[in-house]
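Throughout, read-outs are computed from the coordinates displayed, never taken from laboratory work. As the structure is a prediction and not an experimental result, all values here were calculated from the model. Cβ atoms are built from the backbone, for glycine too; each structure is taken alone.
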Structure P
Amino acid sequence: MQGLQTFEVSPIGRVRSDIRELGDDCWAGTVAGIELDPARFTEESTRGLADFSHVELVFLFDRVAPENVSYGSRHPRERQDWPKVGILAQRAKDRPNRIGTTICRLERVEGTTVWVRELDAVDGTPVLDIKPYMAEFGPRGEVRQPEWSKELMAGYFRPKT
């Protein structure tokens with residue numbers, strides 16, 4: 001496609017979490033810290049962030065090899081009982097550009113470390129951006145999603161056993 005540019009981004013920090021292995025359905029109750037790059041950020045960078053209850057995190061699925069990126073369609077989690085849908089109709093980690101986003105409860109801010117609850121990213125994951133969540137940027141109108149996605153997400157934040 002003509003006119004598309006390539007952009008280079010640098011992580012602003014890294015996730016610090018007890019979860020070190022990739023997996024699904026293991027995020028309930030987890031607390032992770034995002035340690036900002038001290039060469040670029042100071043406490044001035046996080047001033048006022050603690051006034052928000054939630055943040056939106058943008059991160060890189062850095063453990064997905066570029067050759068494993070998907071551009072087509074597949075059954076989510078290889079479940080044949082769920083419909084085959086395109087990569088852009090799911091939130092899989094092997095997506096184009098390997099970018100993940102999650103809205104998390106903000107636990108606290110300690111200098112240049114931002115502590116959040118239930119971030120679905122493992123220890124060491126590069127964080128590309130942190131944004132305060134504002135209700136006005138949330139959905140406007142009714143939210144619609146297919147039943148298979150509700151079934152998939154039913155256990156995503158299930159407590160660890």
Structure Q
Amino acid sequence: MLIKPLLKDSIKDHLFNNRVPNPINVTFTEKQMVGVTRIDEYVSDTNFRHFKNMLNTKVFGNSFIRFGKQLKMIVVREGGKGLRYHLHTIIEQPERYTLTNFEILIKYCWNETLFGYDQVYIEKPTTQEREDGWLYYVLKERSKLDFSNSIVWEHTTI
């Protein structure tokens with residue numbers, strides 16, 4: 001069937017042609033269970049929404065609520081069916097934040113979420129090859145149950 005390869009290629013082309021400015025590569029690990037609640041796609045989305053809203057509020061203040069200003073980001077979920085849920089992201093680093101200060105803010109906001117696990121990997125790509133490499137990595141097909149649903153479009157803003 002040609003539709004799936006065309007869809008995958010279209011998605012990859014779209015993300016490569018609409019880059020996140022001043023990107024930071026971040027992998028968020030998620031707690032797999034809190035109390036009696038087991039993580040799934042819905043819980044993961046709700047948890048990340050909380051993180052994203054908190055981060056954007058810290059960066060933009062009232063402009064996030066009043067005018068919809070927000071950081072550009074690409075969010076890709078992996079996990080399910082025996083694999084640990086985690087999120088690979090590319091997040092825009094605001095110019096007014098140093099890398100160290102923005103890392104601290106990201107980790108703080110993530111740790112404030114219910115399912116945010118304390119292992120967060122953050123890397124600032126130093127070359128175009130590293131930037132491309134991370135995008136290829138997050139768009140890999142292995143460890144994704146359904147490639148087209150692994151990109152969390154609700155949280156992807158490019």
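Match the computed value -0.36, -1.29, -1.51 of log10 I(q)/I(0) by the Debye sum over Cα atoms at q = 0.10, 0.19, 0.21 Å⁻¹ to one of the structures P, Q, and report its label.
Values: P: -0.42, -1.38, -1.51; Q: -0.36, -1.29, -1.51.
Computing log10 I(q)/I(0) by the Debye sum over Cα atoms at q = 0.10, 0.19, 0.21 Å⁻¹ on every structure in P, Q gives -0.36, -1.29, -1.51 only for Q.
Which one of P, Q has FRET efficiency 1/(1 + (r/R0)^6) of positions 48 and 64 (r between Cβ atoms, R0 = 30 Å, to 0.05), as calculated from the coordinates, equal to 0.35? Matching structure: P. Computing FRET efficiency 1/(1 + (r/R0)^6) of positions 112 and 128 (r between Cβ atoms, R0 = 25 Å, to 0.05) across structures P, Q gives 0.15 for structure Q. To which of P, Q does the computed value -13500 (helix-only ellipticity at 222 nm (-39500 (n - 2.57) for each DSSP H run of 4 or more, over all residues; to 500)) belong? Only structure Q yields this read-out.
Of structures P, Q, which gives 17.4 when mean count of other Cβ atoms within 10 Å over residues 32-39 is computed from the coordinates? Walk me through the numbers before you get to the answer.
On the way: P: 17.4; Q: 11.0.
Value 17.4 for mean count of other Cβ atoms within 10 Å over residues 32-39 corresponds to P out of P, Q.
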